[in-house]
Structure 1
Amino acid sequence: MTNELVEKSLLGTMMEENYLVLDSGIQIAFFETQLHKNIFLSMKDLAVQGRSIDFITLLTTREPAELGGANYVSDLRRFANPARFDEYLDIVIDKWKKLETAKILQQAIMEQWPIADIHKALDEIDSDHTSDELRLLDDYLVSQYERPFIEAPDMTGISTGLQSMDYLLNGFQDSEFIVIAARPSMGKTDTLNHFALTAGLEGHLPIVFSLEMSHKTLSDRLIASTGGYSRLKMRNPYKYFPEPQKNSWMTSLELLQSATIRIDDRSGIKVSQMKAAARKVIKAQSDKRPIIFVDYLQIIRPEEGTLNQNQAIGQISADLKAMAKEFNCPVVVLSQLSRAVEQRQDKQPMMSDLRDSGNIEQDADVVCFLYRDDYYDRDSELTNHLEITVAKHRNGPVGGFTVYYDKDTGRLGKLHDSNRGECTYDHS
């Protein structure tokens, strides 16, 4: 039996036994043909919504041609074979494993991986996609016997550099997918720079994927934030810098250099390309704890075969979460909010404003919104106030707080009654 017929049998069986779509552990990557990927993706969308999956409902999910046509979908029921579903699924998975193994070996040769890394990657093909492999809870419980008698660190995550945020999140946690969302010009990139600089100066490994801004522009922003320089004056520091700022220039550059921030400014790259680039850096700096930043989600290029924007963003969101788990590090991603914010009297962002896909809300472990009152009201008394709201926190509390934000230098810091922020990067 050819792989095409096996895949048809799986799809036909899932049309009869709808529970198998979510309970079988089958993944879109297991299918070879794009047509079958489309059909399974439509089945999965219906299953997630709690709707029945049949000939009629499938054809309502997208253009019939994208599913092979009405006759093709109807014909799938002829191949249904619930009794042999597990056997056929094993055939498809075995074929997928062989293809993945070939890809890993090819990549390992090109990038000259160590033998240990090759073995680990090959082992993960089995461990990551075996639906019946369960871990015994006892193994973890044994390691926890002395936990109440050993002093734990005040914070287990990577510090955000903002006391209130660290209190809520306990820092950025490993394996978590964190979304920082706002409308344009709210300070998203400056917030990301603050987090990256804080992490770097604390000895961690910040990796920044800047899809929108060039390496030079982002670097200048980091210099301005580190030294507290006006970005406007930095266009001609010889002319506009006072002597004290000229004298502090080298010190600021050396401090920024010590943060060892890695920047990849390729536009329109895919998550798979980010993973490949990050993997090299993490291997080379294995003594440091990595944290990945992405600016921003909506301009990441989807993998081939994605049909529409909603599905593309949904897949990208899932891939970013998977990257956080694979590298066991925080992945902090900026995201645009929809224009619906501008049409309301109350401009405070809400979860439904996340643009293009509900998958972002579903996949993210943490969702934070940024808001500046003085952006919408020029006469606002809340000048240089940046409100940060933790709207979703899978493993802890939610809440909001306000920090000082200097739009001229890009600095974030503690808010004082005098409306001046204190944000210095003295980690000597």
Structure 2
Amino acid sequence: MSIAAYIPRIADRLLADDLASWPAVIVTGPRAVGKTTTAIRHAASALRLDRPAQRGLALDDPDAAVSIGPFPLLLDEWQHVPEVLGAVKRAVDQDRAEPQRYIITGSARGDLIAGSWPGTGRFLSIELWPLTGRERFGNAEAPSLFDRWETEHRFSVPPQPPGILDYLQIALTGGFPDAVEAPNQRRRERWMRGYVESTASRDLGELAIGSGRRRSPERLTRYLQVLALHSAGVVADAALAEATKLDVRTARGYHDILRTLRLVVDVPAWRTNRLKRLVATPKRYLADSGLAGWLARVDEVAIQHDADARGRILDTYVAAQLRSEAEAAQDAVHLHHLRTHRGEHEIDLIAEFGSRVAAFEVKSGSAPTQKDARHLAWLRDQLPRDRFAGGVVFHTGPQRYGLGQGIEAVPICGLWG
């Protein structure tokens, strides 16, 4: 994604606000989601540490390298000169009152070396995820959905909303900028293949350094394919290990690597003292619906004949939209899922913000009824009236309408408004 063709991101507002009040911000997220492209738009200068000509001074004297400016200074691909993080720490400790000094992007390896990570307590962190529908088709500069939740316009349906085939095509395209810009499906599939191969070789090798265990690119790819087949599912570690023919410990190791790379997202189960007998197993998602579809070998033709795949891909897509909205909110938003032990009640996603709870279901149908909202109604009736912020059934039809007190049906494109 070139700067000339820059697509505004939901995270732009948060990055600007954080820089205005804090000396150092680190932008994390999956590889190839546009972290550098976004960060450089907020920087006055950049030190591209993956370029030999620019990293020389940083290798010789990192403190001098980070002091030159002008500020804000982008330190891109920090992992090529890890010493710059210590230099930023020292600069920030010297004057914490001065904001807008450093933006840091690069490897996810910091997650695995938390014991020696110098940014703890000094850097604010922003997660940048694949492009959302609001960034592609709507107004990315609007406040987060959760910041405008109490307004009439929290959802805005366009005059000509997509149909189900359009939604499936959008979801299978995904949100990686290079995949979105691919001229046709064949080129997009070639990009996906290269991305997975690079993840299984280069990224795996980088993250396995110092682990003391041999990691196999083939096994990582197989584990990623199994996760794609179960995306948007509540799957235990043992079941994933069995499906990939790995022992549980090895499978968990690969899972941790994929979480570190932000390619897999585990949504924790919601817990509350008011409800008993809830499962504790997380809900597993691929971070990008397009990558999930490619790994699961589901294309735009096959998905029309596979109801389970349609449900999983659309759920994965909507979860990605809500994840970016939660990340961009001014106040903390925590995403969960809910399922009772016997499966009597199940809710795809629950957002907890402040003292309030909003609940979301995703349906591939075009006209959900109150039956489709029965689990949301059950949750509403279990909670105090002032705690339940509302329930939403996202669907592929054109209309937004009520499904009972505090619950509504909303086209998926309502998230783009």
Which one of 1, 2 has distance in nm of label points 7 Å out along Cα→Cβ at positions 101 and 237, as calculated from the coordinates, equal to 5.6?
1
Distance in nm of label points 7 Å out along Cα→Cβ at positions 165 and 261 - highest-scoring structure of 1, 2:
2
As an exercise: helix-only ellipticity at 222 nm (-39500 (n - 2.57) for each DSSP H run of 4 or more, over all residues; to 500), calculated from one structure in 1, 2, equals -10500. Which structure is it?
2
Across 1, 2, percent of Cα pairs over 38 Å apart reaches its greatest value in structure 1
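No value in this document is a laboratory result; all are computed from the given coordinates. Worth saying up front: this structure is predicted, and the values here are computed from it rather than measured. Cβ atoms are built from the backbone, for glycine too; each structure is taken alone.
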